[in-house]
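Any read-out appearing in this document is the output of simple, stated calculations on the displayed coordinates, not a laboratory observation. Source: prediction; values computed, not measured. Cβ atoms are built from the backbone, for glycine too; each structure is taken alone.
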Structure I
């Protein structure tokens, strides 16, 4: 079986390949084709991926394709992980938003809106080609904003698209690690939208423990996804929030940290990636593949340690020594995808958090609305758990953001600045017509026409 990665020059591809090595034989994967429009960067990433495979004497075939069509031909699974506009577009999005007094994070609010406007038309073109070239392939979308992008693709009839995000799986991993249990024995029931979701049940070997966790201050402090929240808020909610809800529940704190920071997250990532590629290109990677891999891992660790540090006011550790850094095991988005593939090939169902159509799971949304929810995945299919009714405060926020998502998609399809303003006006992080209009005009100028 074959996996194609569209956006294969992304730095996470190396970690994806490393995670695949422990499971590719079990999953019947024989080859991975990488495609990216940045051919120069793709050559560097391809060399790192091939070294990761060869140093373990594995047989997985990894190669770069000249065209996207070549990459997906005969593919069984396709990963989409694009950044249309490159790293600098993320920096631009954050800077424009901050100047106008709002949060510009790339998946939330106007930052997510800008990325969606740039990205969705490109992905729709890719999906059209996927349907013609590899009609039976499953498409795993990791392109941000993942939920909104998946909604757009599903709305256009691409019914083999699954939205994946590593935030819920990373949260579950750290929770299991804290509790001294296994991920298999830990069940979390999550509902909402991507980066706007809540955990309403946690079971360790079928014993419900959520309320105990909510009253355990050490747990709430030690698990990084929760330490940014006021513990009293979590006890009031009687749920554990996705970490991106920090931008909603502590908006003024997040905005103040981002406004006062020397460098925002986007600028930091742009700088780290530039330094990484500059150093790797200057090396003889064929003569010293281990040194090249260590250089790559050094910069990846710098990326990871800066995660949400600006927004929360936390300090990055940045005590990193090259030489013996280990390649992560691919637990992130690669792990979610591989868990899903394994589930689809198995008789026994696996519990995973995915983004896909509601299909009656949540009573407050339509069946074709894409949600993020705990699913049972097996040969029988991908079946969302039945959530039913949700607390009123979550219902209001979910429906509000789903309205924003749908209006954003309409704005993109109709190339309408008016509908773009409509989409942003009711977004909780903007909540103003005049501000929404000013934001749309600012982004329209910055990108020389949002809807060309």
Structure II
């Protein structure tokens, strides 16, 4: 299960590629031919292409569908059912002793999963814990990092945050005796759908004396925009304002360096780009300068108690001196198994670096194909700068045909995307399992759906 080391496909021995270098490589579109043979050629040259066979793709009449919805729910790794059966057998034969026996013993599994998750977010093993779900973890983090005073009580977040984030903050403010008006919102500039880093920094500057917390996305769910996490965090730290990020659309999608950037905390789900199954566990990062502290306020539960004395069953809470100290309850082992399986594939790929390189090629080809075939019918909302996007392109239909109608037509043609009100089709070619031929088929089908 989690103890297996898999052979790496990606070129993990190559030197790291900076964002600036990536921009210089991919900002100019190659002279693609935009035909099926060109897509096949690109796939044959893809060193990560074999990873596709590690996943179960939906099929129609024996042919794989085009699945561009990994930004909502990742595909099932082929080995997930086998690994789940292994733990079910362990439960059958060892029963309660499975907590202490087996490879791995269930008592060890949470820390093993968390330590394997850490490289995906640029964290130390002790800074990551896999637990609960995203919104629950946001509440737990706000219990620690939102400490309002008479003068500092406001929370800065984006105006169009994912609804659950907004609802979580409003309800948490109410529990702490603060009105919803304590939220300071940042919105796109007039005439734009994208968040401006400069505007975010100016807003922090303007409200620096009253902000008790900043909570922003890593990748904005509607536009697919990748925020400049490092710069924004640096500004928050300048004024001693705790800052956290919702990384639901960033983890497993773009490279992250949470420890180096100094982010105070971050939360994410694992069922999107991490392929752990619907409604699966979330992940949480707490920077080491906080994670090792036992004096921080928090909501407590016995599984966050230090491991060596946990089973002495004393009433006083002594938190584990790491991110595991924010756990509440006995972790759901069966829910952790699919995460293990997916993390094994990330390790086989060589980590985020080679996956990001392929993602940029896929998205570059996707954008170029749309421009070549449909530039007068489809507008790409997602920024064109590679430093500002991940897998997802957010598409607006600019004809008189309703975008939602076109999205439904795609689905009926076995090409899967998702629709977000009021007018965006989100399409995310995921480098773990999507191909250039998928992109070619998507663009061709979209053209057919638009009557071209």
Structure III
């Protein structure tokens, strides 16, 4: 026999040469990468468009139009105004005279009517009266007042109200815009940062310019305290027992299935549960952050339990075996070795659960935490838990449901503040995970 090669043997390709099948496989891999990159770019584009829309719509809420006036009220003028029967009208006339004098100094002689000033600034006489009653030492010295203009005047500078679309009413006349333009050119009417929006409270349906979200932020803060101090220990304790100590039987399997199902229950169901149990049965105060925190605790517990069990399960079994091998008890192995290693994941899951609870609206509306109940800051820590208050998402919903278009700017501004809180909490979760994460 000879070693001559057979003529019918297949010709094999070289490892240094790319055959047709490899080229086809590489092309498919490149297409898949392109699809993935395209999906990411589309998602980023939508996020950018959403962020720009929110910032553009909510930015007007952080600014407002004010009338900047500086004048001096003497003791004689104050006594004369206090001696009048209609004191608010007397102070309004006093303000108009001072404003006219200031315009005259600038070379502008304009006839100003009390009704026009009331349409532009509201009850300005009442504000000035209260200021000098509370600050009698200010009499006889120049005082600077930044008086907030009405929402329609604010809308005129924001472009929401124009001369062509203005419908004359008791709120604003076309002639008022002429006065506004003159005062704006004189530097008396101008834009300013609206600190009241960040620190103030809801002002009712007739005063969108004075509405603020500060009281609702305090309400959300007290609710998050309740959620944190209840959901974290209960959720972690339940997770440790189910993952490390509970026997594997049908009963624990039923508990695990129900925990997973509770995580998917709509939040409005928890609101109905809180209304029936905490308010109607237990007679806890309605619209209180305490009740809101209890409802959100029930809603957050499944999320914390699931994330905590996943963190405990991610700890290698060798850690447990090594601890038990050197004589540690089961509890010592869990609390001294497993739990510290799982803590980054537990904290991350807890913060994400709190962020989810912070943005919930439906449960809070069912227990009465609507926007208009928050008219001021609580007087103490206990009152912060038990007095009626609102929350940021409920306040935003209330503004969005009102008829005045000026409240839409407030709603968008409230969304910006809420997103800042949510973004901060998620950044904190990432930092904690990166800081304490262990790799095996």
Exercise for the section: Work out the source of 2.2 here, i.e. which of I, II, III gives that when distance in nm of label points 7 Å out along Cα→Cβ at positions 140 and 156 is computed. Expected result: I
Exercise for the section: Name the one structure among I, II, III that helix-only ellipticity at 222 nm (-39500 (n - 2.57) for each DSSP H run of 4 or more, over all residues; to 500) of -20000 was derived from. Expected result: III
Fill in the blank from the handout: Across I, II, III, mean count of other Cβ atoms within 10 Å over residues 108-115 reaches its greatest value in structure I
Completion exercise
For mean count of other Cβ atoms within 10 Å over residues 188-195, structure among I, II, III ranking highest is I
Practice task
For mean count of other Cβ atoms within 10 Å over residues 44-51, the calculated result is 21.4, so let me know which of I, II, III that is.
Solution key: I
Fill in the blank from the handout: Computing relative contact order in percent (Cα under 8 Å, 6 or more apart) for each of I, II, III, the value 15 comes from structure I
